[in-house]
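Enquirer: For reference, the structures are reproduced in the following blocks.
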Structure 1
Amino acid sequence: MTMNRDNQLTSLRPNITANIEENPENSPGHFQNATLRPILKLQNELLLQMFKHYLQKSKGSFFQLSAPKQLEFIANSIRSDLRFRNMLTGTIIGHFTEKEWEVFATQEQEITRRIADMLIKRFSDQIDTLLA
């Protein structure tokens with residue numbers, strides 16, 4: 001049963017052109033390129049919708065900010081609002097295979113930090129979509 005779930009999850013992921021071999025297999029860098037990047041790409045639209053909803057709940061103050069302040073807002077939202085960050089992180093973790101979960105569990109703090117950094121970069125790069 002588990003193998004079927006793992007195969008289904010990995011088959012959903014888009015191929016990412018990243019040099020996976022440049023990092024040792026169980027390193028956070030390898031995990032980031034082999035697992036996190038494809039999951040974030042797969043979940044991109046949902047993650048953007050989640051962030052748009054978060055912005056609406058912030059009473060629209062984001063939309064009145066200057067461009068540099070909007071980027072700060074994005075970073076602060078993910079770094080400071082633990083409830084929101086945990087919801088985003090859970091959306092990604094839910095797509096891990098059992099083996100990936102085991103890797104994550106042994107390096108949770110580092111991988112969680114990388115997820116937050118990747119989300120900040122992803123939202124910042126797609127700010128036009130957030131403003132639409």
Structure 2
Amino acid sequence: MDLGKMYDIATVKGNNQSEIELWFPPYKIDVKAYLKAGINDLEIAVTNTWANAVIGDEQVPADINDDASGSGNGIPTMSLPDWVINGQPRPSARKTFAIWNYCNKESRLKPTGLVGPVTLLIANTVKL
């Protein structure tokens with residue numbers, strides 16, 4: 001089976017058997033051991049990185065200082081914000097939290113998901 005174009009991690013499972021993870025191209029797997037005569041069930045689960053969530057959060061005003069001085073210059077934060085330390089709800093609509101700025105609001109979203117096409121390649125065996 002060839003998953004075609006894929007971002008980022010694919011987990012393939014056939015007929016409730018063990019899973020195989022594909023982390024990098026080419027996203028191809030021999031599913032022969034998973035198949036049986038008749039109807040088969042092949043599952044593909046896709047896991048993406050959190051990069052797009054972090055980029056999305058950059059569109060919302062920050063709820064922590066970027067550094068101890070609060071200058072917002074991208075230096076890692078020197079201490080956790082009070083709301084984290086005190087177990088309080090986050091004061092903004094942000095979903096992610098990191099102590100380093102991996103991106104900014106101008107960062108481009110990353111392609112994600114199973115783009116395909118997914119192809120099941122069938123080969124006939126010929127005995128000579």
Structure 3
Amino acid sequence: MFLHFTPQQATQVDIADDLATNFRQGNSKEIAKSFAPSIELIIVDQEDVYNRAQAEQILKDFFLKNPPSKTSIIHKLSNSPNYRLTILSLTTKTEKFRVTVTMKKTANAFLITELRIETER
């Protein structure tokens with residue numbers, strides 16, 4: 001029996017898996033490659049709209065203060081052709097966070113338009 005996946009289906013899976021891997025590794029540079037030119041970034045109590053470079057630096061600072069140790073995918077929404085949502089649980093050396101990533105399709109690629117990192121309750 002053969003399973004048939006179209007490239008689009010494979011991409012849907014890869015986005016969430018890649019995000020989980022990059023968050024576990026604290027790889028702000030790889031995550032930022034998927035940022036839209038302007039991104040809404042909410043990290044704990046800090047919220048604003050930033051350009052790609054600013055958002056990458058803020059995320060890098062977050063990882064320096066909170067070195068990641070584990071991630072798991074809590075939920076992923078990938079049934080819309082133009083929208084993706086991934087929710088991760090991020091465990092760091094000191095606490096746990098809930099990461100919500102919203103992506104919108106722009107010119108054949110999904111770009112992160114909102115990244116929210118909240119303390120897990």
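Enquirer: If you rank structures 1, 2, 3 by relative contact order in percent (Cα under 8 Å, 6 or more apart), which sits at the top with the largest value?
Expert: Looking at the calculated values, the largest one is 2.
Enquirer: As an exercise: helix-only ellipticity at 222 nm (-39500 (n - 2.57) for each DSSP H run of 4 or more, over all residues; to 500), calculated from one structure in 1, 2, 3, equals -21000. Which structure is it?
Expert: Values: 1: -21000; 2: -2000; 3: -10000.
For helix-only ellipticity at 222 nm (-39500 (n - 2.57) for each DSSP H run of 4 or more, over all residues; to 500), the value -21000 is produced by structure 1.
Here, each number is a calculation from the coordinates, and none is a lab measurement. Owing to the predicted nature of the structure, the values given are computational and were not obtained by experimental measurement.
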